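Chemist: Below, each structure is written out as structure tokens.
Rule-based calculations on the coordinates, nothing more; no lab input. It should be emphasised that the depicted structure is a prediction, and the values quoted were computed from it without experimental measurement. Cβ atoms are built from the backbone, for glycine too; each structure is taken alone.
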Structure I
Amino acid sequence: MVKENCGVVGIFSLSGTNVIPMVIDALRALQHRGQEAWGIAIPNKPPLKRLGLVSDASSEFKTITKEYASPSVIGHVRYSTMGRSTLENAQPLKVKDLCIAHNGTIANVQELSNLVGGCSFTPQTSSDTLVAAQRLVALISENGNMVKALSVLKNEMVGSYCFTFITDDNSVYAARDPKGFRPMVLGYKEIDNTYIVASESSALSAVGAEMQRNVDPGELIRLSKNGMETERFSDEPTHAHCSFEFTYFAHPSSNMEGTNIYVARKNIGKFLARKFPIKDADLVIPVPDSARPAALGYAQELGVPFDEGLLKDRYSKKGPLRSFIEPHQSDRIEINRWIIPIKEIIDGQHVIVIDDSLVRGTSSKAIIKALRRAGAKKISMVITYPPIKFPCYAGIDFPSKEELATFSDGKEMTLEETTEMVRQSIGADFLGYNDADNLAAAIGIPKDSMCFTCSTGNYDSLGITPEFRSRIEMKGE
């Protein structure tokens with residue numbers, strides 16, 4: 001079963017411009033959201049899908065631009081939280097005359113599959129996106145239009161979702177779930193009279209479009225020859241924006257829910273310095289790359305020098321990639337091998353290491369060992385995100401408890417006990433976690449409008465009581 005937090009794009013040009021070069025650039029700008037596969041779909045043609053990075057297919061761009069020439073398109077970059085990294089699991093997917101790309105996780109996919117005649121359902125053989133598309137096509141047939149179909153589907157479907165759709169009548173649709181778990185924005189490129197919806201505003205910037213606004217939770221947007229039309233399929237009063245987007249997932253140039261990600265991360269660092277004022281440190285260094293703004297904010301607030309003590313090897317095969325969203329542990333280790341300490345900066349120093357999150361502990365252990373080898377006198381690690389103790393069923397890849405660094409095998413532990421267990425495991429001299437109140441205040445969004453389920457274990461925002469399963473059950477690995 002493929003469940004994912006990915007990147008989606010939908011583009012429609014009222015001037016008839018061939019938007020294929022635009023969707024390629026937009027997907028490249030969303031590459032940080034998915035490194036495993038990518039694809040595009042246009043009306044009346046099977047989707048084009050490729051494994052790997054968008055840039056891996058650069059020799060094909062000219063041919064793709066010509067063969068798939070169209071004024072309307074949807075696109076997808078994949079980061080799987082369930083299922084194997086195969087071409088058949090890549091998106092967009094096509095069901096009858098509807099192509100679909102999905103960013104999120106459908107938590108009750110087994111129940112939903114029963115509505116479309118599913119019986120045997122395993123991670124190796126099925127996809128939550130495919131099931132959702134099959135059910136949506138059936139509901140469109142029954143109800144006559146997309147918004148009525150989504151109004152029914154949102155009551156049947158539990159989870160997080162940002163969808164882009166394209167139909168054979170040349171219409172592009174975008175829908176965001178009623179809680180707003182995953183981000184989605186609307187932009188416009190005046191020179192081409194072209195509308196674009198995308199997971200993040202970084203994709204709009206990449207194609208020269210201006211951000212108009214966030215797509216509202218529960219909103220359906222239609223892009224067609226009639227221009228941009230909008231309807232609501234849900235009016236949910238409470239929201240649950242993913243807090244992990246702000247510390248790790250989103251691109252620092254993006255604007256999300258009215259907040260610039262770089263500014264938010266820098267502010268998180270300032271708030272962390274007030275929570276953990278480690279005054280005897282010699283310098284503050286970030287774990288590259290997403291923790292850099294927070295480390296800078298921390299250093300400025302504390303008045304301790306900021307420096308680049310760790311660098312990624314940009315020329316290795318895996319070095320430029322993001323270890324957290326690699327699907328396999330061996331790939332994460334390979335990436336972390338190419339985070340290189342600078343001995344001349346580290347040697348003999350008490351170093352505060354700022355990282356965006358501590359999920360499995362793989363990166364943290366490797367980094368601390370590398371800093372020890374480089375001569376660090378003392379290592380304090382401060383994490384911008386609260387302790388992650390529970391699986392995410394809203395689109396982030398930690399689907400099982402036992403893979404988490406905080407896993408205690410059923411033993412009840414206080415925050416202090418959990419922190420000490422993880423500190424010993426990763427080998428730091430000091431470990432400090434952020435908390436939800438501090439994080440929300442730094443971002444500037446009310447805590448009750450954000451999702452902290454992976455830290456609290458409260459799944460009310462999803463409306464589920466999960467049955468915790470192993471990683472092999474969830475991902476088929």
Structure II
Amino acid sequence: MLSTSDIVVVIASLVAVYLAARRGRNSDAAGFLVAGRTLTIPFFVASLVATWYGAVLGSGEFILRYGVTFILCFGVPYYIVALLYAGFLSKRIHDAKAVSIPEQFGLTYGNKGQKIVAMLLLVITTPASYQLMIGILVSQAIGLPLLPSIIIGTIISVAYIVKGGLRSDVYANVVQVILMYAGMLLLVGHAIAKFGSPVTMWNTLPTATIEVPGTIGWTGVLGWFVIAMQTFIDPNFFVRTVAAADHRVARRGLAISVLCWIIFDSMQLLAGLYIVAYAPSSEPTSSYLSFAGSVLPPLANGVFFASLLAAVMSTLDGYALSSATMLAHDIAPRTSERLGKVQSYRLALVLVTIAGAVIAYIVPSIIDIIFYSGSIAVSAILVPLVISYTKLRAGLRRYIVPTLLAPAVAAMISLVGKLGEPIFVGLTTSVIITGLALLHERTTKTTRDTPYSV
């Protein structure tokens with residue numbers, strides 16, 4: 001549990017987040033969904049960086065298990081994918097004007113494609129896993145049971161975005177990203193002061209921690225490169241790209257975000273290695289928390305705890321907003337029109353967070369299913385999404401339903417039957433089905449366009 005002074009620091013940080021979010025409280029529909037498409041580079045970077053670190057507790061666990069290979073799994077693949085996103089997709093996404101990935105499918109392939117993609121993405125954007133994480137943090141901070149901790153954590157996280165949506169979230173992200181870096185910097189700085197320089201620490205590490213690729217193996221590293229492709233269909237990336245003031249802001253902002261991630265990941269790795277060296281018996285899933293409690297003095301420990309809350313809250317909000325957008329905008333647009341757009345988005349936000357809290361408490365093992373469902377969604381969506389921004393898109397419109405469903409089914413069969421990595425099976429199926437569909441459309445078009453001779 002936190003000390004009284006630490007709790008005061010955490011409350012002060014939450015107040016700062018709320019005060020920042022109030023600047024966007026009077027959003028209209030465009031402000032709620034895409035922040036009025038006005039994000040400049042500082043706001044774009046702050047929002048994307050803050051939203052991307054919801055599983056920060058998992059970083060400590062990974063480092064304790066696999067050592068420096070962390071950077072090859074949690075870092076490099078995502079940097080590469082983000083740069084590819086910036087170079088190939090950012091301008092196309094911004095200029096297309098769709099406010100969600102399902103809407104992009106609807107504009108390109110029709111209503112059926114939009115509904116299928118919305119349902120697939122709704123599963124992987126549920127904020128349940130982050131609601132569970134914030135429930136654990138609240139429980140450890142004040143000693144409450146898990147259920148009320150989940151409820152309190154969810155209310156704290158969502159209350160400040162109900163009024164303003166993405167616009168409020170972006171303002172809050174500025175404070176949250178400052179807290180994130182301040183907290184991790186304090187942890188690393190005090191670890192160095194207490195135990196000695198990184199060189200001294202490095203010399204005490206077990207061989208398994210500093211070996212590459214270590215016990216995870218090169219196959220495991222390759223798997224993380226594939227998992228990183230989920231970034232291409234991540235709604236938080238998509239909506240912030242759309243919300244940028246222009247495509248140049250999105251492209252440059254993504255590149256700057258990668259640099260920010262490298263800095264933060266380096267601090268995460270350094271802190272994790274100090275834990276391996278000087279507190280190797282720490283429980284992996286709470287290693288950062290327990291190490292901070294033993295290294296940081298009062299107030300500084302409160303800042304670190306606030307930084308973890310900020311990381312989880314920002315990601316929870318991002319996925320909750322994405323889920324609410326798909327529910328109101330893509331799955332039930334008629335209901336949205338009857339209630340009024342902003343009001344329907346707020347109602348959808350409440351509904352998805354209630355559902356997420358129930359999932360997080362009743363069946364926490366569902367989080368594993370949600371993780372694997374990411375493989376299913378990537379398999380189904382990635383290839384046709386990329387094609388939707390090329391000249392080939394017209395040839396895929398007639399075949400969009402089997403193009404989406406066949407890879408998803410193949411990935412599910414692979415997952416249930418343990419027939420290999422679901423994402424490999426699904427993506428291979430997607431490439432084959434898409435290729436056949438485009439070939440058939442081209443052949444059919446050639447036949448139609450060829451005049452008959454008598």
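Chemist: Identify the structure, out of I, II, from whose coordinates distance in nm of label points 7 Å out along Cα→Cβ at positions 46 and 246 was calculated to give 4.4.
Modeler: Corresponding structure: I.
Chemist: Could you tell me which structure in I, II was used to calculate Rg/Rh (Cα atoms, Kirkwood Rh) as 0.99?
Modeler: II
Chemist: Suppose Cα Rg over 2.2 N^0.38 Å, for residues 86-261 alone works out to 1.03; of I, II, which structure was it derived from?
Modeler: I
Chemist: Have a look at I, II and say which one yields 30 for relative contact order in percent (Cα under 8 Å, 6 or more apart), as calculated.
Modeler: Clearly, the read-out refers to II.
Chemist: -8000 is what came out when helix-only ellipticity at 222 nm (-39500 (n - 2.57) for each DSSP H run of 4 or more, over all residues; to 500) was calculated for one structure; which of I, II is it?
Modeler: The value was obtained from structure I.
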